[in-house]
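Read through the structures below before going on.
Taken together, the values in this text are just the output of simple stated rules run on the coordinates, not laboratory data. In this text, all values refer to a predicted model and were calculated from it rather than measured experimentally. Cβ atoms are built from the backbone, for glycine too; each structure is taken alone.
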Structure I
Amino acid sequence: MTDFLAMGGYGAYVWTSIAVFLVVLALEALAPGVQRRRVLAEIRGRVQRRATRAPRNDETP
């Protein structure tokens with residue numbers, strides 16, 4: 001088992017690259033959900049600001 005983990009002396013490089021790959025893969029999987037929440041929060045804020053503005057009287061006599 002230790003021979004497998006050592007990978008012929010390149011184990012540190014191999015396992016580090018696999019770890020970096022898995023971290024990037026996880027971030028790429030989570031990024032769309034985070035972006036979606038951010039966009040929805042921005043839209044909610046715009047809607048709330050628009051709703052709290054004083055209503056305009058656009059009718060002209």
Structure II
Amino acid sequence: MATTTVNEKKLLKIVLAILLPPLAVFMHSGLGTQFWLNLVLTIVGFWIIGIIHALIVVL
């Protein structure tokens with residue numbers, strides 16, 4: 001049982017989207033436009049806008 005299921009990975013991304021939004025987007029999309037957009041939104045938007053964007057990307 002060393003393998004993780006899809007649900008566990010999705011749950012991890014959701015938790016990371018709430019705690020560290022850019023990291024969740026990076027894990028989902030890589031180091032691309034979505035990551036940089038989320039990083040700027042998180043810094044400028046006082047965290048909550050970055051969380052919303054990360055949840056949209058991850059889900």
The value 9.5 for mean count of other Cβ atoms within 10 Å over residues 27-34, derived from one of I, II, belongs to structure I
From the coordinates of one of I, II, helix-only ellipticity at 222 nm (-39500 (n - 2.57) for each DSSP H run of 4 or more, over all residues; to 500) came out at -27000; that one is structure I
One of I, II was used to calculate log10 I(q)/I(0) by the Debye sum over Cα atoms at q = 0.18, 0.27, 0.30 Å⁻¹, yielding -0.52, -1.00, -1.17; that structure is II
